[in-house]
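Structures for review follow.
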Structure 1
Amino acid sequence: MAVPQRLLSRPYRVPAAAFRVRTEDGVGLSGTRLGEGGPAVVLCHGFLGWHRKRRVAAFAEALARAFTVYAVDLRGHGDSGGVCTYGHHEIFDVDAVAALARREGAERVVTVGISMGGTAVIRHAALLGGVDAVVSISAPASWDGSDTPGTRRIHQITGTRTGRALARALGYRLTDTWDPPETAEEVVGKIAPTPVIVVHGVDDRLFLVDVAQRLYERAGEPKRLMLSSRFGHAEDGLTPAFADRLTARIRDALA
């Protein structure tokens, strides 16, 4: 793991156990299991993140009060192998961790994805299935996202050799070639009748709120849209209060 990631990580403050799992396409993944009992939550971070990044780790701890949380480094990030494909082959990452949770006794499995992780969990539930509820937080509806300064910077990182080299220097491995598959917007309707919760900040300056509205409109029932005027993008909104609200919504969805 690169030094910048170590500096921005923190140890878990609740009992936690590391896990390793291998995906269907042969990528080794690293993660941490937190909490005991209740439904399992597979927690997937965003682009250029990792599962022990400070706010993600604190969010995992908060969810672990009600769930068994499997927080994982997606491919190309943290201590996992492989290369990042922006939510394309990450569906195999989600599937491998969900299967691990089942093997370890979870009767119900919920996937929670943040930004790129949200794309991964939507596409996983639509194309592979096998989960009991899906939560997308700050995820784009399409691969282009919104035309904002932030997304233009992301495209400079992912779409140029210099950008990808910079990412590697910081500890991330991005694919050099990529053919965009189906978008989250195009497949989200296939998830029904599995419940879908779409979370987004009205003040998100990276992916504007219309992308959440498009995802919600194309999702089948049962579905829920959670919009907040003071949420920001992705990790910005991962507060203890939001963890409590999301816990209640997940319980409602499973009921």
Structure 2
Amino acid sequence: MIKQNMALRFVDDLAADDLQYFSFEDALKRLNLTASATSNLLHRMVAHGLIDRIRRGRYAIRRFGVLGTRAASEDLATVVAAAFSGHQHRIAYRTALDEHDLLTHPVQTIYVATRKRMRVRSLSGRALCTIAEPEEALGIGSLAHGLSWISDLERTLLDVAARPLLCGGATILAGAVVAAGKRVDPDRLARYAKQLGWSAALRRIGSVSEALVVNGLAGRLAPLKPPVADLFLSPGAGQPTAWRDARWRVRWTETPEEIANTVRQ
């Protein structure tokens, strides 16, 4: 009973201080126990669903209405904030697509852009993929998301267009552009592309928007500079070309009709 009361008081104190995640060192100071006793208590709290272990030494407090589920399933932003506390980061790529409702099927892997790759391979039971980005690129198109940060809509599309293979290929890219449609600000998209030096990413988005006649984007984008060589909608060696976009100089391995049939099902 003493341990149960201690655990509940600990969670109550954290909630009173408006804290949603904490470190092992925080627990040591607040509980005033030995490291071994603190570790044992936290282990029992995880087992009883009061807290969730995000990664080694980092924990998130569970909301009482969702004690039966993992924190990452209910509050991804808090989980990422707990894991990357003190490190500039951004929820990005395919996870950002999911958070912006641009995916048909939810993604299980958590994708986070940060200054350097982490050795951690999972957060709260879900696989983690970290993508290293220069510091000056991390903040471009970064939007506050709960206690964390996320790519805004335009940066999300550019992330996917810059690295389509990381996000599932040409069909995922095309589906995201179609789903985003009128919600996208073309001027902001072009500005981000220029800041990042991602002319290839903008060309892929422009090609999709015009070939699939995406409302709100088709005809409203232009290459940052005249293309001097072809590129594929999704990179890969030895790919066949089913259709070539002459304006954007983008090669597709499927025709626009085939892609459209897939993404609009």
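Any read-out appearing in this document is the output of simple, stated calculations on the displayed coordinates, not a laboratory observation. Every value quoted in this text rests on a predicted model; they were computed, and no experiment measured them. Cβ atoms are built from the backbone, for glycine too; each structure is taken alone.
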* Asked: Computing helix-only ellipticity at 222 nm (-39500 (n - 2.57) for each DSSP H run of 4 or more, over all residues; to 500) gives -10000 for which of 1, 2?
  -> 1
* Taking mean count of other Cβ atoms within 10 Å over residues 31-38 as the quantity of interest, name the structure among 1, 2 where it is greatest. => 1
* Can you spot which of 1, 2 the value 28.8 was calculated from, given it is mean count of other Cβ atoms within 10 Å over residues 111-118? => 1
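For structures 1, 2, calculate mean count of other Cβ atoms within 10 Å over residues 127-134 and state which one comes out highest.
When mean count of other Cβ atoms within 10 Å over residues 127-134 is calculated for 1, 2, structure 1 comes out on top.
Work out FRET efficiency 1/(1 + (r/R0)^6) of positions 47 and 239 (r between Cβ atoms, R0 = 41 Å, to 0.05) for each of structures 1, 2, then name the structure with the largest result. Present the calculation step by step, with values, prior to reporting the outcome.
Details: 1: 1.00; 2: 0.25.
By FRET efficiency 1/(1 + (r/R0)^6) of positions 47 and 239 (r between Cβ atoms, R0 = 41 Å, to 0.05), the leading structure of 1, 2 is 1.
One of 1, 2 was used to calculate Kirkwood radius over Cα pairs in Å, for residues 79-214 alone, giving 15.6; which?
Structure 1 accounts for this read-out.
Looking at structures 1, 2, which one was relative contact order in percent (Cα under 8 Å, 6 or more apart) calculated from, given that it came out as 12? Numbers along the way, then the final one.
On the way: 1: 18; 2: 12.
This figure was derived from 2.
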* Tell me which of 1, 2 gives 56 when you compute percent of Cα pairs over 23 Å apart. => 2
* To do: Name the one structure among 1, 2 that Rg and Dmax of the Cα atoms in Å, for residues 135-174 alone of 11.7, 34 was derived from.
  => 1
* Origin of the value 1.3, where distance in nm of label points 7 Å out along Cα→Cβ at positions 23 and 167 was derived from one of 1, 2 -> 1
